[in-house]
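Right after this note come the structures.
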Structure 1
Amino acid sequence: MRTHGSASELEAQRRIAGRLLLQGHRVSEVAKLIGASWSAVKRWKVAVEKNGMNGLAAKPHPGKPPRLSQKQRHKLVGLLRRGPLEAGYETNLWTCARVAKLIQQHFGVNYHSSHVWKILRGLGWTAQKPERRARERDEVAVERWREHDWPRLKKVSRHRPSPGVSR
């Protein structure tokens, strides 16, 4: 599993470890000081012995680059915060299909709606489910029922005697 941190932060950690190893510190000491595993520091030591400090440089990430840049993702968050009503939808609910359409309209990038969920999660958004309530719901009547009727109707535990009842 990949360690958390940007490529430059992780490279800086490796370079600090490399300097400590070149100063003669043992692998176990460096691992404890840096907060890395013994096996990782051992790999770094081999890399320093083979290629010097350049052996610890960050390598480019494999795979295709993202189709939306960081700037575009930031702009997308702004568009999402304005809400679906502002984007021309009838309800105030974002769906993956709607977000995919928004991305296509504003950035010219086509994403499948199921992939949009991965993008939203990467931006820190979570799935929300709207509460389903009757339009005719009377909150005062519901609260009154909870306070007065429900305690009267609720079953009392058989294992505990009711207050005021002795055995």
Structure 2
Amino acid sequence: MPKMMSPNTTIWWIPKAGIANIAAPTILEINAGVNLSAAIATGFTLAATDSDTDDSKTIVDEANVQTRTFGNYEGTLPFFRSDKTAVTAIFNTAYDLFKVGRVEGYLVSRHGKKATAAAAAGDEISVYHFISDYGKTVEGDGGAPIQFEVPFLPQGNMTVNFKLV
């Protein structure tokens, strides 16, 4: 599900060793991550999707049952690579982080607060465990900026709608 970037969306990258417990990340862990928000183009994907289910029934079930078996999520981030006039530091940081592929860590999203604001108590965040796949450079049409699109491969763990304390 594509999300549109706004000044009230923040996305951080945190290396795998940077979060001790994905079910209860801390404010310090989030703020130690790299705030990628200023480098991400609109049209990114970072969200939980429909869970897998199992339709097996016991001999005492009177109706159809569905049991959630695995929570699914997806992520693809298009980063600005260059605006053809000046390359900002965050563009270079994002490119340097993911240009080699197979980088493991967490993408953390927050909505409703300026991207320039640090994570704080009461913020509602979602944390997704990923390995980056190999990114590709996407040439802009008609003078549009060059982008570097990175697909992320889910690693089976996510925490959604968690309030920082």
Structure 3
Amino acid sequence: MKQVQSRELLHRFRSQHGVVSRSELRLLGITDWAERTKVARGEWERAGKRVIRLAGVPITPEQRLMAACLEAGPSAAASHQSAAWLWDLVPCPDRPAVTVARNMPPRIEGADVHRPLDPPARVSVRRGIPCTDPLRTLVDLAGVCEPDLIDEAVDRALGSDH
């Protein structure tokens, strides 16, 4: 692997919580063979069909959420409970939630996938993860959570500087 390639790849692993998409690897010129070799050596691990994880990096909620976004494709964004968590409105959810374009794959293992008729008009980035903006997040959250949690999230949103 060339030094420039290596540097860019390391930057992506760092900025994306230890995960990269296989398509990002290809854009960096890393071949399928090189990928398989790194996995066989234990340097990288498969975190999904389309995602590679840097071995030895601790698995965090952010990493799981970023991996779900990468697995879902370039139009994916954290949404619902996951976006609300990124905006510090609710506790960390048990499963990542992402919103994707309607034509994306039907399921992502270990994540809740939402395919709205009207995709988010604006996507923000929190903790390095693409997510729905605060207003869209609250609207989405209202569709999947209990009223008490929504009230709490709205109160936190109104009291924050986001």
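Numbers below:
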item	result
Comparison of 1, 2, 3 by FRET efficiency 1/(1 + (r/R0)^6) of positions 14 and 134 (r between Cβ atoms, R0 = 25 Å, to 0.05) - largest value held by	2
Structures 1, 2, 3, by mean count of other Cβ atoms within 10 Å over residues 30-37: label with the highest value	2
Origin of the value 18, where relative contact order in percent (Cα under 8 Å, 6 or more apart) was derived from one of 1, 2, 3	3
At a computed 14.8 (Kirkwood radius over Cα pairs in Å, for residues 78-149 alone), which of 1, 2, 3	1
Structure responsible for 17.0, with Kirkwood radius over Cα pairs in Å calculated and labels 1, 2, 3 on offer	2
Which entry (1, 2, 3) yields the derived value -2500 for helix-only ellipticity at 222 nm (-39500 (n - 2.57) for each DSSP H run of 4 or more, over all residues; to 500)	2
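Only the coordinates and a few stated rules stand behind these numbers; no lab work does. Just so we're clear, the structure is a prediction, and the values are computed from it rather than from any experiment. Cβ atoms are built from the backbone, for glycine too; each structure is taken alone.
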